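Throughout, read-outs are computed from the coordinates displayed, never taken from laboratory work. What you are looking at is a predicted structure, and each value in this text was computed from that prediction instead of being measured. Cβ atoms are built from the backbone, for glycine too; each structure is taken alone.
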Structure P
Amino acid sequence: MTNAQPNFQAQNNESRIPQLRVILNTDCGKRCLYCRPSGEAACSIPTYNRISREELQKCISVLVDGGIMEIRLTGGDPALYPQNELISLVGGIAELGIHNLSIVTRNGRIRTILPMLKAAGLTHITFSLDSMNAERWVTVCGISAKRIKEHQELLDTIREAKRIGLKVNLNSVLLNDTCEIDLPALVDFAGELSINLKIEEIIRDIGQNGGDCRELHANLEPLKVFLRQKAECSEIIHAPGGLGHPMEVFHLDNHASVTWKMFAAGTCYGPSCRECRHFPCDDALMALRLLPDGKLQTCLKRDDNLLDLISAIREGNGSEIAEMALAEYKNSTRYSFDEINTIRENQSRGFSA
């Protein structure tokens, strides 16, 4: 295998513009073993007063004016968002000049509107798929065995998205007791469609109902041997703005590619992170999230530092709040893996970070 030379040089701070993740809802109809109850939203907020699509559109527009260039619609699950509103929202975002607009879902029901979403301006779609085995998928999703047919519906929807020309990606969380079985099967499926498979790490300190899910966490490093054997080459990529952990992409001999976060390469933390009780957390500073109620969230673990964008827009100063949120990323600092571990060791000894 020919490896690209790793390049961990972060971009200059002014170019550290994150991906915007628009959280349309906080319910996906499943209770995955490893997931926080509210999905990507602030973890302790069970419900939201959802603003209208028109106001959501205004929030997105202000953030795009502030420099946002890449947007992902997530949740919960956008497949459970009203379908006509979802199509209209995609169209409105595309009109803002966004050329990298994606949806992430784990529900096959979105298949019925895929052509309309593509016509409206959707460019990418990411499907969460943790196992090719239907029985295991049901267990991981925390749903009744009576819903097992939804697994095949999801596979059919993934194939249909590829067929109509959307750029398709898979996200998979591998659990410790089945990862050696699930990864090869997922790689074969990704190869069938010539798409990318991203292996996601479990967020170890927040699992179902807010519990600790470290017992589910797999040591995935040995699986890299399997990938390197199948890889023709690899390269290093970064999340939008050079934020988060760098990622290695293995380009495999079956026309699939597999993306892997490189935790040992370090990551970015913002100014407010240093004062956070979770610092330095695994999640780090990676994406800006717009919640269903029009507030902005920079941290996956906190809901006490949200920025009320929609209220500011109603009062005529939305750009100021957008600038404040983006400053957290522009003023971020990249920490090496050794620096992160040193801070954690000092904290365990009772020293200040």
Structure Q
Amino acid sequence: MRKHGLRVLLCGLAMLVVGSRAPQAQGQAPFDPLWADKMFEKLEHDFGIVPSNADLKFRIKITNHYKQVVNIAGVSSSCGCTAGKLAKNTLASEESTFIDLSMDTRRFRGPKETKVTVTFNQPLFTSVVIQVKAFINPDLMLNPGAAEFGAIPKGTDRVLKMAVSFNGRGQFSIKDATCKSPNVAAKLVEARRDPFNQQYELQVTIKGTAPLGDLREQVILTTDDPNQKSIPVLVEAKVEPEYSVSPELVSFGALAPGERKTINIVVRGKKPFAIEKIESEKTAGTFETRLPKETRDVHVLPLTVIAPKEEGAVSDEFTVTVGGSTDPITFKAYGKVVARVTPAGAAPVPQNP
């Protein structure tokens, strides 16, 4: 009896320790076995009926709703046809990340149902399973597997062409191509037809109106096949500014009164360009630079600060004007003027008048 009572006591203490370490949110019970599941935006995804050779990607958001730091140890899959890639492994309280799910449609055909497992090792060891499925249609093929533009400059239309093969068995065909995004246009042109197969050219355009940053959309191919009315085609690009400046925030650090310090600013373009002027917002006589006269795709601008005699912060915002461009190029500079410290017993350092 005593041994049994001791075992019960030890079990109770172990459960108390585990419960005390479990993630806690406001108003939540001390221990929730589904704490990790509740971090995921969703725990399943169906790609639907998709073409062979298509690139399939889907992003799921993960948010740490708890007070403790959460760490994801790894991601695994039950099948070589599916993978998951994390943008970030460690999440502070209320921080978010994403897991990108992908499926291979080149080596597999027909229905596929797999699992992606996300394993956590902090604050507790546990795992979350994401169900992933699709039907890979052998009668439909894309080449290439997605409209992947890579990096493109903002303000310029870019077009990519894809080949679409559809075995409509002499009964069905693809009728149209559309995209919900106002920044993406699609056009379908029939290239060849025989009694069983149709060949199309799909033209995908990312418009110059697309905003800066990552773009991920879908073009939907519409058919008259009642068993497959719509076919998704992935569109991806990274819209970059035509001109960029580095660094965007220039730190001169601590400055002595009257000190001069220079840091180089680099302005890059997709093609050779001329800088017409560089304007500062407020400080006159504190910062100075040299305007380049050449036309080139990379300009190095030496930015010099002349620290005022008064102590305190100095900062300014600069605008670089490029010939023929209406997009502003801006960067900021800052520093702090501090008094010179004279060591005890040393002679004072002479100051400039």
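Of the structures labelled P, Q, one was used to calculate mean count of other Cβ atoms within 10 Å over residues 70-77, giving 23.6. Name it. Considering all the candidates, the number was obtained from P. If distance in nm of label points 7 Å out along Cα→Cβ at positions 198 and 222 is computed to be 2.7, which of P, Q is the source? Going label by label, the one that fits is P. When relative contact order in percent (Cα under 8 Å, 6 or more apart) is computed for each of P, Q, the one that comes out at 22 is P. From P, Q, which structure was helix-only ellipticity at 222 nm (-39500 (n - 2.57) for each DSSP H run of 4 or more, over all residues; to 500) = -9500 calculated on? Going label by label, the one that fits is P.
Of the structures labelled P, Q, which one yields 13.6 when mean count of other Cβ atoms within 10 Å over residues 86-93 is computed from its coordinates? Derived from Q, not from the others. Across the set P, Q, volume of the Cα convex hull per residue in Å³ reaches its highest value in structure Q. Given that distance in nm of label points 7 Å out along Cα→Cβ at positions 142 and 166, derived from a single structure, equals 2.5, which label among P, Q identifies that structure? It must be structure P, since only it matches.
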